[in-house]
Structure P
Amino acid sequence: MEEARALGIHHIIRHEQNKGYGGNQKSLYKKALEVNADIVIMLHPDYQYTPLLIPSMVNIIGENLYPVVLGSRILGKGALRGGMPIYKYWANRFLTLFQNILVNYKLSEYHTGYRAFGSDVLRAIPFETNSDDFIFDNEMLSQIIYAGFQIGEVTCPTKYFEEASSINLPRSMKYGIGVMKVSVIHLFQRMGLIKHPLYKGIIVRKPSFEPVRL
């Protein structure tokens, strides 16, 4: 915590117990809204993504081009060139295709750890109802798309190396099953067949145009 203060970080959150991947984000987003942040960046601390794209992602939201921006590893050939394991690449491609079809959207990937949100987006979706595990990110994108917010993507170079953190195979399989489950729930919700708590209170906006890739 002292290191964070030395870097000029004013708002520090410390959990006495492990809240999980999703639980940590819930605390951070709530704090961001508390202090009236306009734009919030989520960046995985595994050194796989360059922080140099943050100004560009912030500018896209700040200029009202898109309320949500994702840093995509899949656009271009950055993922494989950066050392993404081939099995992870193809799992990413399969899950993304599955989601694009069921969610009725078109993104290059749903699994990036590099995301930027306008505060109006965070206020409009019930992210606190999401899982505390890794599937939190996917549930959040499902809520955002269901609400009608448009999503922009920017190409992001990535690096994979031994020291970088990564979830193991069993957790990856659990995540993949969770992704497919969220996609099916989204489809049924969109068709009006169910009313799932993930989408409770969301006001659906009419999309004005397709997502852009920069």
Structure Q
Amino acid sequence: MRYEYEINELAKEESWRMFRIIGELVEGFDKLSGIEPAVTIYGSARLQPDTELYVQTEEIARRLGEMGFSIVTGGGPGIMEAANKGALEARTTSVGLNIELPEEQVSNAYTTKSLTFSHFFARKIMLVKYATAFIIMPGGAGTLDELTEVLTLMQTHKIKPFPVILFNSRYWKGFLDWLQSSVLARGFISAEDLDLLRVCDEPDTVIEIVQRWHTKQEVVGKKALVR
């Protein structure tokens, strides 16, 4: 009897969990509606403000904000903070989509729209849904997860194709070499799957890629993989 009771309680908990996820999605749709055009910027939460990469991220977000783009991030410290800070400097919409973690991630102070999610699933949908382009700064496992999910969604035609910009070619070289020599070589992906993946090292290049895609649907810049 006790076992049956525990199973029933677990089933109830899973049902309520489904409604909590739906609630997070509804809140996200309501709060973020109308922020387009937007650019989502991913990257490490561990980056310190006194680094060149932090300054470059801030500049990229500020310049995109001055062009009329909203900036969307995961809402935490590091790269996310730099991007939201740049957006706030440009007086554009600065969105932070935070996540509840065992070691709590504190929302940065530079957002004008902020949401906190319990479920990565719902948060990742919101990070993707309103984006015109994706900028992937150096980061760890979470950043790799977000990058590969975006590529998979485009590969399977679940979202419209948009430029995916990898910033700092030296950092991404090992990952791209592996894609080229192992994954592509074995036929697990095709070169066409990554046609919108661009690599750059200068904020000017990032701005040009986003602007040309948004205004003319043209993809410029260095391709990640050589055919």
Structure R
Amino acid sequence: MDLKTNAAKKALEYVKSGMVLGLGSGSTAKIFVDLLSEKLKSGELTDIICVATSKATEEHAVSLGIMMSDLNKREKLDLVVDGADEVDPDLQLIKGLGRALLREKLVEIHAEEFIVIVDESKMVDKLGTKGPLPVEILPFAHEAHLRFMNSIEGCRAEHWLEENGEAAMTDNGNYLAKLWFNEGIEDPYLLADVLSIRPGIIEHGLFLDLATRIVVAAEEGTRVIEK
């Protein structure tokens, strides 16, 4: 059994019958959805209603017979389970390299509890040290948004392109940028504020003060870190 599966199995222990459950996006979250479907089909869990963070997750869940809803109908979610790209010692996250950061954040702010499932490779001492920070930007004047982000000290911003050279798109029809930091992100809160107030920047992949538990799968076992 691989590490992603171990993390997903541990997170499933927190799911109870009757919950309204948020389903994350990405490879680890997909495993969680598969395992949830098995529990529902066996009758070990019942009366679960789910809200998805991406079109791909919703389509996958529907194909497995999972009952779906959305935030228009569900004001509060009991639990969201999702992956992350980086997790620091304060349980702050970078998410969104699966291109669903805006919808993920919208779903996760409505949750009573947000469990993050990762393998040990996603744990970092400082955010922005292993990979880029994804940012969703408006297609209109996108080069202007990139110039602004490149003006941020220590930041190198690039347009996220597909292998064929076309612009990577989100489910919302927006473009994406990748922000690189050679020394990592010195102050995630300050950077979040700088990005949030800029017109044309739709959302950023800094998920701050949202995670309540981190399930970390490692070769020597799976551990749970709580806020």
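Values in this text are rule-based calculations from the coordinates and carry no lab data. Every value quoted in this text rests on a predicted model; they were computed, and no experiment measured them. Cβ atoms are built from the backbone, for glycine too; each structure is taken alone.
When volume of the Cα convex hull per residue in Å³, for residues 64-151 alone is calculated for each of P, Q, R, the greatest value falls to R. Name the one structure among P, Q, R that helix-only ellipticity at 222 nm (-39500 (n - 2.57) for each DSSP H run of 4 or more, over all residues; to 500) of -8000 was derived from. Only structure R yields this read-out.
Could you figure out which one of P, Q, R the value 11.6, 33 for Rg and Dmax of the Cα atoms in Å, for residues 112-167 alone was computed from? It must be structure Q, since only it matches. Identify the structure, out of P, Q, R, from whose coordinates mean count of other Cβ atoms within 10 Å over residues 72-79 was calculated to give 13.8. Clearly, the read-out refers to R.
With relative contact order in percent (Cα under 8 Å, 6 or more apart) derived from the coordinates and found to be 17, which of P, Q, R does the value describe?
Numbers: P: 29; Q: 17; R: 22.
Only structure Q yields this read-out.
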